[in-house]
Structure 1
Amino acid sequence: MYSEKSKNELLELFEQHYMLTFESQIKLSEELGKRNLKAEKKILDETISVQIAKIKNLEYLKDFGFNAEFNNGGVVVTRTTRAILTDVIAIFAGFIVFLIGVYGIASLVSVFMNGEDMNVFSLAIDLVMASLVLTGFKFFNGIKRLLDYAGFKLSNFEGIITLQKRFDLKLEQIKEKASELFLETEEDQMVLKLGKHTIFNSNVESIVQRMTLQELANVLRKDS
């Protein structure tokens, strides 16, 4: 990734390393080591270590909308209040956008059905508003997420993992041995599963999300 960069270019990148992604920082650190730029590598490695510590503490679970609390060597994962509020706001915004879209469609239908004189500007506005129907539908994804994770709780105790989650709107509690917990990749997603049940997933392209999910799986299996 950085092998073709000159020494000066690497040093310029190092000066802006705080703006790089975690994965880019790791690759830059490797290249600094190869070029024997020890002082710069040491500073960059300290930054990387801070990131890794946050991953180990499951701080980035908040990017998924979840919070982890450690107790007695185990962990309890619940949905964050912020994530719930975000879904509620998205649903409300989606509803407003959807209504605007419906109004746009109704205006277009009225123009064509009643043979009204077409104003190009008004027609363009109605077309834009009508297109918002699809945008509004996208916001409604928050409804499914809000329902799926209402009452969500994931914990481990003495080798038994307990998942409390809604499946087909019904809140269920699943208890399985830690050996039934596993990660699998589905297209561009890394999925954490307990038996046949999906807990949640992450973007497999994001090294931070991927490592966070792997660390959560390790923590949940720790007592087994």
Structure 2
Amino acid sequence: MDLGPSYVQLIARLSRRRAQANSILDDQAKGFLKPWELRFLGESLLSNVWLDWNNFVKQVLVGSCAGSATRANLPILPRAAADNTEARIRHEFKRYSRGAVPAVGAVDNGQMEPTWAHPDYLVTCVTGLAPSNAVVLQGAFGSGGLAGARRIHLVRNACAHKSKANRQNVRGLRTLYSTAHFMDPVDILWGKSAANGIAIYEWILDLETMADLATA
């Protein structure tokens, strides 16, 4: 499975998410949305962006381990492992994400997908899986200057699990993105940076850049 189609698919999906964000902001500016509607739409948008990114990372990891090609048609050789099926790679990923060693010959039945794009352990799992393009993927997914994926995960987690601690973690982003109010973690989505950029647009751009680096 070449990585090119996965990249094209992600870029198309993120383009739709950007258009959806435009529509939400336009409706808000026209006074069409109540506060709860704005938050509901924001959470839905954020969740879809995260799912798009998670699916892309899965495709890149599975394809890289099994053997693929970059968008420039450079070969990505399959790793020298006895089993490069998705079921085996999923088992290894789950084990590495927990700091454990994969079991010999074990596979995962797929009943529960791992969080492939989890920023806390994605690079660690790439190292453990050891595809032939590991260095490229480590650089793409671990770039300190591209914080979009980590911030999306942080805010989405706070929206799904509305605890005081998660709320405080998101509140920390207000040093980077100013908001008129902060009644709910998803409010940070529309915050403005010092460069007058809106948070969700900056984060989507980071995902596009990371995807480009991972598949070039």
semi-axes √(5λ) of the Cα gyration tensor in Å gets 34, 19, 15 when computed on, of labels 1, 2, structure 2
Relative contact order in percent (Cα under 8 Å, 6 or more apart) gets 17 when computed on, of labels 1, 2, structure 1
The highest value of FRET efficiency 1/(1 + (r/R0)^6) of positions 120 and 176 (r between Cβ atoms, R0 = 25 Å, to 0.05) among the shown structures 1, 2 is in 2
From the coordinates of one of 1, 2, distance in nm of label points 7 Å out along Cα→Cβ at positions 104 and 208 came out at 3.3; that one is structure 1
Ranked by Rg/Rh (Cα atoms, Kirkwood Rh), for residues 96-167 alone, the structure on top of 1, 2 with the greatest value is 1
Distance in nm of label points 7 Å out along Cα→Cβ at positions 144 and 200, calculated, reads 1.7; among 1, 2 the input was structure 1
Calculated from one of 1, 2, distance in nm of label points 7 Å out along Cα→Cβ at positions 8 and 160 reads 3.0, and the structure in question is 2
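Just so you know, all these numbers are worked out from the coordinates, no wet-lab data involved. Note that the coordinates shown come from a computational prediction; the quantities given were computed from them, not determined experimentally. Cβ atoms are built from the backbone, for glycine too; each structure is taken alone.
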